[in-house]
1. State the single structure among 1, 2 that was used to calculate semi-axes √(5λ) of the Cα gyration tensor in Å, giving 32, 20, 14.
2. For structures 1, 2, calculate distance in nm of label points 7 Å out along Cα→Cβ at positions 102 and 126 and state which one comes out highest.
3. With relative contact order in percent (Cα under 8 Å, 6 or more apart) derived from the coordinates and found to be 18, which of 1, 2 does the value describe?
4. Thinking of 1, 2, which structure, once distance in nm of label points 7 Å out along Cα→Cβ at positions 14 and 190 is computed, gives back 3.5?
5. To which of 1, 2 does the computed value -22500 (helix-only ellipticity at 222 nm (-39500 (n - 2.57) for each DSSP H run of 4 or more, over all residues; to 500)) belong?
6. 1.9 is what came out when distance in nm of label points 7 Å out along Cα→Cβ at positions 30 and 54 was calculated for one structure; which of 1, 2 is it?
Structure 1
Amino acid sequence: MSEPTVDYLILDAHGVCFNNPFKSFLTTLAEMTHQRPEDVLRRWMQELRTPAWLGEVDDEALWRRLTGSLGDTECWQVLLETHYRPGPVAAHLTHWSAQVPLWVMSNHRTTWLHRRIKRYGLAECFRRVFISEQEGLVKPDPRFFERVAGELPDPGRALFIDDQLDNVAGAKRVGMQAICIDDPRLIREVERRIGLTRPCDEVSTLANNHDN
């Protein structure tokens with residue numbers, strides 16, 4: 001049986017709207033601060049990831065704990081931003097937003113994400129933005145998915161897109177349709193589900209432009 005028509009698209013930020021360079025950035029940071037990359041990555045994953053995405057640590061403290069010293073917090077923030085690029089669906093967001101409402105559901109720091117959305121000219125694409133720091137919940141916590149699903153008229157008519165399989169599974173558990181970003185049919189499948197049709201050569205051109 002085919003899926004019902006999609007009335008909402010709910011998108012992750014990292015790995016979907018933007019690339020996901022955080023681990024590679026941390027490797028660069030480790031090299032610049034004369035630390036072992038594996039130590040910095042472990043510190044991030046085991047000690048800092050959840051507090052950072054919940055906003056329980058401010059920027060100054062976060063950078064101090066990552067770098068081992070205070071340094072110039074703005075410098076590290078600027079360096080992080082240089083690692084970001086438009087993600088796999090970025091070239092399609094304006095077109096999709098004219099068809100259905102787009103929501104973002106992201107593990108992120110509020111100021112970081114809004115600054116990045118504005119930087120890439122995507123603010124007008126998104127009707128709602130759910131951020132872990134504001135919600136007090138970090139994916140894949142089931143309560144985060146329940147919170148977002150509770151805002152939908154019918155979760156079964158929403159399509160969630162993420163780059164992590166456990167998050168895709170979390171969306172499905174609350175009744176949403178869900179696709180992992182690594183599905184090579186992603187763009188065509190999304191547009192099929194939202195009832196959007198356009199010439200094949202236009203889709204190919206958008207994809208090629210994104211690859212470049």
Structure 2
Amino acid sequence: MGRTSDAKEKLLRVAFELIWQQSYGSVSVDDICERAKVKKGSFYYFFPSKSDLAVAAYEEQWQTSRPKYDRLFSPLVPPLERIDNYCRGIYESQKETQQKTGRVLGCPFASVGCELSTQDEKIRHKSQEMFDRMCKYLENTLRDAHKEELIGEQDFSMKACTIFSLITGMLLQAKVKNDSEILRDLSPIILQMIGAPAPIITAGFISPGKNSPHAMLHRP
């Protein structure tokens with residue numbers, strides 16, 4: 001079976017990549033084992049089923065990505081800058097993925113959740129868990145923006161969920177159209193949604209108004 005930890009790590013990494021790039025239904029246990037160069041017996045040593053592997057793979061991916069999100073949404077970063085950095089990161093990562101694979105892949109958690117939410121309760125629950133975690137980052141950011149008098153009073157929990165729904169919807173649209181440029185102007189759209197000063201958009205590039213709080217994010 002080879003090194004136990006190495007085999008398990010390979011299965012987790014390969015399962016996430018294959019399911020995201022293709023789909024859960026089109027990827028078999030044999031496909032995963034072949035790509036990971038792990039024997040099928042080893043697969044079942046670690047995971048009772050493909051579903052259990054998928055849940056573990058997506059949790060592993062979240063834990064790997066969590067430090068990045070913690071930095072993006074750090075309380076030390078001004079609230080509107082967090083939103084801008086998050087949106088820019090979505091656009092840049094999808095564009096990079098498109099350049100590598102030829103396809104916009106969208107949100108991995110939303111993709112598998114949409115595919116299996118009516119068929120596999122474990123995967124549905126894991127996808128929902130991922131959504132809730134991202135919404136919490138956004139909610140805390142909105143609350144901080146309000147404390148700094150950058151936005152008005154609102155239902156921050158509801159608004160965070162609405163923002164994340166918009167993002168996942170635009171990611172889906174970008175995936176269907178295979179066009180990462182759809183995601184280029186996420187930031188000004190979200191700023192408008194929360195009632196923050198809107199930046200000026202010129203030829204697809206964000207240029208904040210001189211005296212707006214958002215402009216302060218881009219000054220040396």
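Readers should treat all values here as calculations from the given coordinates under stated rules, not as data from a laboratory. This is a predicted model, so every value here is computed, not measured. Cβ atoms are built from the backbone, for glycine too; each structure is taken alone.
1. 1
2. Structure 2 comes out on top.
3. Considering all the candidates, the number was obtained from 2.
4. Matching structure: 2.
5. For helix-only ellipticity at 222 nm (-39500 (n - 2.57) for each DSSP H run of 4 or more, over all residues; to 500), the value -22500 is produced by structure 2.
6. Matching structure: 2.
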